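Novice: Some structures to go through are shown next.
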Structure 1
Amino acid sequence: MLKRISIEDLALGMFIHKLEGSWFSHPFWKRRFLLTDPDMLETLRESAVSGLVIDTDRGVDCGSDDVAAPAPGRAVAKAAPAPHVSTFAPVPQRPGFARPPAAMPIAREFGRAKRAAGDAMRIVSRTFIEMRLGKTIRAHDIEPVLDAVYASVQRNLYAFNGLLRCQNENELLYRHSLAVSALMIALAKHMHFSPVDVRDAGMAGLLMDVGVGQLPVDLASVGGDYTLLRPDLREQHVVLGYTFLKAAGDIPEPALRAVLHHHERLDGSGYPQGLSGLAIEPLSRMAAICDAYDTLVSCGEPESRLDPADAIRRLREQPEKFDAAILERFVETVGVYPIGSFVRLRSDRLAMVVDEDPADTALPTVRTFWSLPLGKRLKGDTIALAHCYGEDAIEGVANLAGLDLPELPKLRETLLAAACKAAG
C-alpha cells in the first residue's frame with residue numbers, strides 16, 4: 001500500500017516509492033529504493049524534500065515496531081499504530097562495493113591504476129570479443145573490472161582516468177568503455193549515489209558500447225573507431241547492445257536503460273527514440289555527458305580530438321542537449337582543466353595538468369615543458385597552482401600548433417611519468 005508521509009517520519013527499513021518535488025531538490029537520483037543506510041537517511045532528511053510516498057508492502061510502515069530509532073539529537077514524530085502492517089518479503093539486494101580503501105596520493109596511485117587498467121582491459125576485450133561470437137554477457141563476468149575501477153577511484157578520484165588519458169598504447173573501443181565506466185563511477189560517487197547505484201552507473205559506462213561488436217561491419221576499416229562509421233550504421237549499436245544485454249537476464253534495469261538512452265539529448269535530437277526533457281532518466285543524462293566527453297577527447301580522427309579542457313567548454317556550450325546541473329557536477333568531478341589538459345601559464349610557459357586540487361578544481365597541479373619566449377623545450381617543473389601563492393596561474397588552453405613536440409599521446413605519457421618521478 002502506498003502512503004504519503006512527511007520527511008520527519010522517514011526511518012530505516014521503509015521502501016521509498018516517490019520523492020516529492022523536483023529531482024534537483026535531493027541527492028538521490030533514483031526515486032525508488034529500500035532505505036537501509038543511516039547516512040542516506042540523514043542526507044535525505046537534510047535535503048529540500050518536504051514529503052514522500054512509501055510502499056508499506058515492500059518496507060516497514062509508520063508506527064511499526066520494525067522502524068529504526070531516529071538518529072541521536074533528532075526528534076521524529078510517530079504516527080498512530082496502523083491497524084495492520086503488511087508482512088513483506090525482503091527486497092533482494094544487489095551487491096554494492098567492498099569497504100572503501102584508504103586514500104592515496106596521485107603519484108602513488110598511478111602505479112596501481114596502471115596495473116588495474118591493464119587487467120581490466122584484458123577482461124573488457126575478452127568480453128567484447130565473446131559477445132561478438134554470440135556468447136551471453138553475465139554481470140559477474142565484468143564485476144572484477146568494476147571492483148578494480150571503484151577501488152582506484154576511492155583511493156584517488158583523478159588517477160585512473162588521468163592515466164587512461166595519458167596512455168599512449170591501448171585498444172580504442174575498450175579504452176573508451178573503461179574510461180566512461182571510471183567517469184560514471186566517479187560522477188555517481190560525487191553525486192552521493194548509494195553503493196548499489198554507483199555500481200549500476202559503472203556497469204552502464206562499461207557496457208554502453210557493446211553493441212558496436214554486433215554491427216555488420218569490419219571495424220578495422222575505420223581503425224577500430226566506430227564513431228567514424230556513417231551515422232545510419234553507427235546509431236544501430238545502442239539497440240543492438242540493449243537487446244543483447246537484456247537477453248542476459250541479470251544486467252540491472254537502470255544500466256540497461258542507460259545503454260539504450262546514452263545518445264538521447266534533452267532537445268529531442270538524439271537517438272534511438274528521440275526522447276527529450278524529463279523522459280530521459282538522470283542515469284542516462286549522466287551517461288550522455290561521460291560518453292560525449294570521452295568521445296571528444298579520444299575518438300575520431302586524431303587531429304579532431306579536443307584537449308580535455310576544450311571538451312568541457314564544448315559540452316557547456318550545449319545546454320539544450322546536456323543537463324546543465326549534472327554537467328557542473330561532472331566538472332567538479334574531473335576538474336575545470338582535467339588531467340592531460342595542455343595549458344598556457346601567465347609565466348609564458350606551457351604545461352600539462354597532472355593532478356587536481358579537490359578544494360579548487362580551477363587550480364590544478366601542472367608540469368611545465370615549453371618556454372614561449374625561448375621557443376624550446378624545458379626540463380620542466382611541477383607546480384601546485386593552488387599553493388604557489390599567485391606566482392603563476394593558468395591563462396587558458398595551450399595552442400601547440402607548430403611547436404617541435406612529440407605526438408600528443410607520447411608527450412602526455414612522458415610528462416605524467418616525469419611528474420610521478422618528481423613526486424616519488
Structure 2
Amino acid sequence: MDATATPDTTSTKARIYPWVMAAMALTVLMITNGMTTTGITAFDESILKEFGWKRGEFKFRDLVTLITAGLLAPLAGYFIDKIGVRTLLLFGSALLAVLYYLYGKISSLTELYLIHAGFGLVLVCAGLNIAVVMSSQWFIKARGTAIGIALVGSSLGGVVFPPIILALLPAHGWREAFALVGLASVLLFILAFFLVRSPTELNIGPLGLGQPLKGAGRPPSPDDLTYQQAIRTVSFWALTFVAMASFYSILSLALHLFLHMRGLGFDAKTAGGAMGLLFGLGLFSKFLFGFLSDILSPKLVFRSNVALMVIGLVLMATQNRDFLWAGIAITGFGWGGLYTLIQYQAVNNFGVTHTGKILGTITMLDAIAGGLGIWLTGVMFDKFGSYNNAFWVFVVLMSAAFLASFLVKREIKN
C-alpha cells in the first residue's frame with residue numbers, strides 16, 4: 001500500500017468496516033472475559049464438590065488472574081504499538097484454548113493457580129485494552145457508541161457461557177466440559193485471523209475523518225496530555241479510584257453470585273439466571289450509556305451510573321429476599337454504563353494520544369482491586385458463614401466512589 005495514499009472514507013467498505021471491528025471487539029470480550037472471569041463461575045460448584053477446597057483458597061485463583069493481568073497491563077500499550085492488535089489477539093486466543101484443555105486435567109490448587117496466571121496473560125493479549133484500542137482506532141465520530149458496543153461483550157460472556165456450561169455438565173462432567181467450551185477460543189482465533197485489521201492496513205480512514213468534531217471524538221492532538229502529565233492530575237486518580245472501587249465490588253459480586261444464590265436455596269438454573277440478569281442488564285446499559293455519552297454530558301452519565309450501583313448494592317446488602325432481584329438488576333444496569341464511561345472518561349479527559357498507557361495503568365490497579373475483592377469476599381464468607389459483611393464493604397466503597405466521581409474532569413485544553 002502507498003503510504004501517501006489518501007485514506008478511503010466514502011466507499012461502502014469504509015462505512016461498514018468500522019462497525020465490523022466494533023462487533024469483533026465485542027466478540028473478543030465476550031469470549032475472553034466469559035471464559036476467564038465471569039461465565040467460568042458456573043463450574044465452581046462442581047469443582048468445589050470434587051476437591052472440597054475452602055472458598056477463600058479456591059477464589060484466590062481469580063486474584064492470581066487479575067494481579068497477573070494488572071501487572072502486565074502497562075505493557076499492553078507498548079506491545080500494541082510494537083506488534084499490533086492482531087498479533088496479540090491471535091496469541092491470546094490460542095493460549096486460551098490450550099489453558100482450557102489443561103483446566104480439565106487439574107488435580108491441585110497449584111495447577112489451578114498456574115492456569116489462572118495464564119488467564120491473566122490472555123486478558124492482556126485479548127482483553128479490555130485490545131478491545132478498546134481495536135474499536136477506538138476505527139472511529140472519530142461516534143467513538144462513545146463504538147466503545148459501548150465493544151464493552152457489551154464483557155457482560156455478554158456472563159450471559160452466554162453459564163447456560164452452556166450448565167447444560168454440558170450433566171452429560172459430560174466438568175472436566176470434559178472445559179475442553180468443549182474451549183472450542184470458543186478456537187473460533188475467536190479464526191475470526192481474528194481473517195477479520196482483524198487496522199485502518200492503515202486497509203487504507204481506510206476512521207469513521208468521521210475530516211468532519212468537525214468535539215469531545216472524545218477528537219483525533220490525536222498536541223493538546224492531549226502525556227502519560228506523565230495525566231498521572232499528576234487529581235482527575236486521573238479520582239477516575240482510578242472509581243475504577244478500583246467498582247471493580248472490587250462488581251467482580252466480587254459477580255464471581256460469588258452463583259454460590260450465593262445456591263446458598264440461599266435457589267436451584268442451579270435460577271442461580272444461573274441471576275447471573276444472566278446481572279450481566280444481561282449490564283450488556284444493555286453498556287451500549288445505552290455509551291450512546292448517551294455522545295449526546296449528553298459524559299460527567300452526568302458517569303455519576304449517575306455510580307449512584308445506580310450504590311442503590312443496587314444497598315438493596316442486596318440488606319439480605320432481604322424481597323429486594324434481591326431488584327438489587328441485582330439495578331447493580332448490573334449501573335455497572336454496565338459505568339464500565340463504558342470509565343474507558344470513555346479516560347479518552348475524553350486526557351486525549352487519545354497516550355490512551356494505551358493511561359488505560360493500562362488504570363487497568364493494572366482496578367484489576368488488582370478486583371482480584372483482591374474476589375479473594376477477600378471468599379475469605380469473609382469462610383470466616384462469617386455468609387456474604388453479609390462483604391456486601392456492606394461494597395456499599396462503603398461505592399459510596400466513596402460516588403464522592404470521587406465529582407473530582408473527575410476534562411484536562412485537555414480543547
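Novice: Between structures 1, 2, where is distance in nm of label points 7 Å out along Cα→Cβ at positions 6 and 254 highest?
Specialist: Once distance in nm of label points 7 Å out along Cα→Cβ at positions 6 and 254 is worked out for each structure, 2 has the highest.
Novice: Quick check for you: by relative contact order in percent (Cα under 8 Å, 6 or more apart), which of 1, 2 is greatest?
Specialist: Looking at the calculated values, the largest one is 2.
Novice: Right, here's the next one. Comparing structures 1, 2 by distance in nm of label points 7 Å out along Cα→Cβ at positions 54 and 334, which one has the largest value?
Specialist: 1
Novice: Matching task: -27000 is the computed value of helix-only ellipticity at 222 nm (-39500 (n - 2.57) for each DSSP H run of 4 or more, over all residues; to 500). Pick the structure from 1, 2.
Specialist: Matching structure: 2.
Novice: Continuing with the same structure: Suppose Cα Rg over 2.2 N^0.38 Å, for residues 270-381 alone works out to 1.17; of 1, 2, which structure was it derived from?
Specialist: Values: 1: 1.26; 2: 1.17.
Here the read-out was taken from 2.
Novice: Also: Work out the source of 34, 25, 18 here, i.e. which of 1, 2 gives that when semi-axes √(5λ) of the Cα gyration tensor in Å is computed.
Specialist: Label of the originating structure: 2.
None of the figures in this text is laboratory data; all of them are computed from the coordinates on show. Bear in mind the structure is a predicted one, so any value in this text is a computation, not a measurement. Cβ atoms are built from the backbone, for glycine too; each structure is taken alone.
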